[in-house]
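Computed from the coordinates by the stated procedures, all read-outs in this text should not be read as laboratory data. Please read these numbers as outputs of a predicted model, since none were measured by experiment. Cβ atoms are built from the backbone, for glycine too; each structure is taken alone.
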Structure I
Amino acid sequence: MGTRLYVSNLPLSANEEMLIKRFRKFGAVLSVALEMRANRRGAFVEMTTSTEARKAIAGLNLSDFDGRLVSVYLALVAVPSNP
């Protein structure tokens, strides 16, 4: 299992291919899942290692993505509790 990142404030034109191309500069991309909430576009991007994920955050956080300033950060993952 890799390290999941969340990308917020994506333009509505953003697609999986565009995200993979940008994140691949920092390491292997395991998966991309786009989401839309109240006319806001975001995505979960899973990188192979935490080192690659940190490099992607450093390189892409607060960067321009087709005219939008995006935020990239570690995604919070809910861990189920044992009964």
Structure II
Amino acid sequence: MKIVFSSHAIRDKFPIFKEHGFNFTQNQVWDVIENPDHVDKTSDYPKVISSKEVDKRHILRVVYRLESGIIKVITFYPAEKGRYY
């Protein structure tokens, strides 16, 4: 399945998190979508929020929409484990 990143994700998110010590890659974001530890399809419908552990203290959450067979990543962010699930 094809994946595209919003300009917000590309322009803002990757650089901001890198400054804070989270050097996420597009492949890591894709892995969260493909192999999540948790998926929330209801709280922000029609968006989907997939989450996956990235280290002992954090998860990576990816917010995306499925549009005509294309996954559009809206945003992503790290969160402390236990905060969302």
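When helix-only ellipticity at 222 nm (-39500 (n - 2.57) for each DSSP H run of 4 or more, over all residues; to 500) is computed for each of I, II, the one that comes out at -6500 is I.
Structures I, II were shown, and relative contact order in percent (Cα under 8 Å, 6 or more apart) at 31 was computed from II. Set I, II, criterion Cα Rg over 2.2 N^0.38 Å: the highest-scoring structure is I. Here distance in nm of label points 7 Å out along Cα→Cβ at positions 31 and 47 is compared for structures I, II. The highest value is that of II. Ranked by distance in nm of label points 7 Å out along Cα→Cβ at positions 7 and 39, structures I, II are topped by II, which has the highest value.
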